[in-house]
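Before anything else, here is the set of structures, which you'll find just below.
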Structure P
Amino acid sequence: MNSRVILVSDDRSSLRAPGSLLWPDAACMRGMHTGEWAAHIFEYAMSFEGNMTQVRDIAAANGVGVLHPHGALATEPPSLIVCDVDSTITRTEAIDLLAECAGKANEVHEITARAMAGELDFTESLHARVRCLEGLHIGALEEARKATIVTPGAAELVAAAHEVGAAVGLVSGGFTAFVNPLLDHIGADFAASNELEVVDDHLTGRVAGNVIDRAAKATWLRRWVSERGTDLERTIAVGDGANDLDMFAIAGLPIAFCAKPVAVEAARNTIRCERIDAVRAVWTH
């Protein structure tokens, strides 16, 4: 089989409408059902010749994700999966949790809104938001970590990746104080994130070292590919926003997970249910 189109949802009945467009030309269709989500996998002897835009539109209207692996990932499992963290591997944003601890939630929200409106780029907005945390005692980091909500299926995704020999990396515009414990918690292999500067047990309101922005995320993806001796075409990148677009552009399969419109448009592959282990529908048969 040379091509696959995969529909994913946490509501099996919602798969019918987009599936009706895929079934007529499929060589076969297989179902994959867990207790939390379901996938219908359509196999084609050649490439799918139908209207993928129409499939995606109908799928989106029904809350269904669409995955269309191509190249090596159409027939082989991935060798590397790289995931964003805030609002991807977690359902929370670390900067928002810290802002709550600092009593600066409104200020941080305003800066975030300006960034989303295009008035600030990610690096500018990160520095502006971190400045709001100046003077916060490091004890707040643990308080915020306890409030972090891990996305359902994160550990299961890592375990499934390891079963097929793939590594999982976390790359984040968030902070090491959150990302490194999370890496251990879900069993991921490596991580890159920003370091909050601390002096005398208090945050200085600055980021130490180079910022992990959208360009840096792509750089880390390339670095991990090189270190593992694999190819970009066998990589999956998972994220939810504009800061993920550069790694989306070079990954073998970019996936927008419960994502903002800009990420959905760039990735064209989507998961809309809040189970990140649905990514394994790409390779599980």
Structure Q
Amino acid sequence: MRRECSIWRINPKDVLPEAPKLFSDTFVLMYSRQMSILAMAASSAALGLATREDVVAFHKKVLQAAVKLQDLTRSLMLKQGTYIRPPFIPTPDKVDFVEKQQFLNAFFGKKRALTVVEITHLFLNVQTNAIGKALITGFGQIAKSEEVKQFLKRGKQIAQKHMEIFSGYLLKEDLPAPMSWDAAVMDFTSSIFSDKLMMFLTSAMIAAGVGNHGMGMAASPRKDLGFQYASLIPEIALYAEDGANIMIKNGWMEEPLQADDKDQLMDS
């Protein structure tokens, strides 16, 4: 058990355990559930790529821990009545096939109804942006650096914009959109987490956002949806770059392993 817990170990200098809570318990559950989804996705991909037995074993442990966390948070939220269920679509009694190219087009004329896969990704993107917005709102309240504060404020605006865009597609189809988590942020303003840790967690959410938008674009046959996702990804990418620059400037970004520069080696 100790070895499993060490996977998630955080530097004590980055957290003040005695401080009042910054987020509601329900939000912490929702955020933990979201992090378990990211961990499952990352470790599943790693298991398909890793060769060394010890690396495979490590990612199996991470995956098992993430699945356990996902099950625990979902079960507890269902028991509490706080689990946000996605829209329900009646199960068809037969299989239909696409007969017209209009199925793909949505720029002119009447738009077809959203597919369940398109609905799923729209719902997911609203939900993750709502979680991200609440997270960086809380972080912005306690950040020490003015540069970090301004970065987080900008992220809050981007998240709100994306929530409104994706929610609009669902509401036009008379489908429910996920709720906002703004009320889950407490009014505490003293330091709880280090700016370094908050920037790291924010960067993780940004990376997840880019991935979610990309998956949504790939899974959306309707052209207007695909173009919408594509138009929003550059905005997130530029925001991510600005965050990386802040982390580099402050010495917070660990440099990943790189391939050897053969030209440089030849010149040395």
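The numbers here are math on the coordinates, done by the rules we state, and not lab data. Being a predicted model, the structure only gives us computed values, none of them experimental. Cβ atoms are built from the backbone, for glycine too; each structure is taken alone.
Here the criterion is mean count of other Cβ atoms within 10 Å over residues 119-126, and among P, Q the highest value is seen for Q. Given -22000 as the derived value for helix-only ellipticity at 222 nm (-39500 (n - 2.57) for each DSSP H run of 4 or more, over all residues; to 500), which of the supplied structures P, Q does it correspond to? For helix-only ellipticity at 222 nm (-39500 (n - 2.57) for each DSSP H run of 4 or more, over all residues; to 500), the value -22000 is produced by structure Q.
When mean count of other Cβ atoms within 10 Å over residues 87-94 is computed for each of P, Q, which one produces 21.8?
On the way: P: 21.8; Q: 8.2.
Checking each candidate, the match is P.
Here volume of the Cα convex hull per residue in Å³ was derived from just one of the structures P, Q, and that gives 212; the source is Q.
Among candidates P, Q, the computation of FRET efficiency 1/(1 + (r/R0)^6) of positions 183 and 231 (r between Cβ atoms, R0 = 30 Å, to 0.05) that gave 0.80 used structure P.
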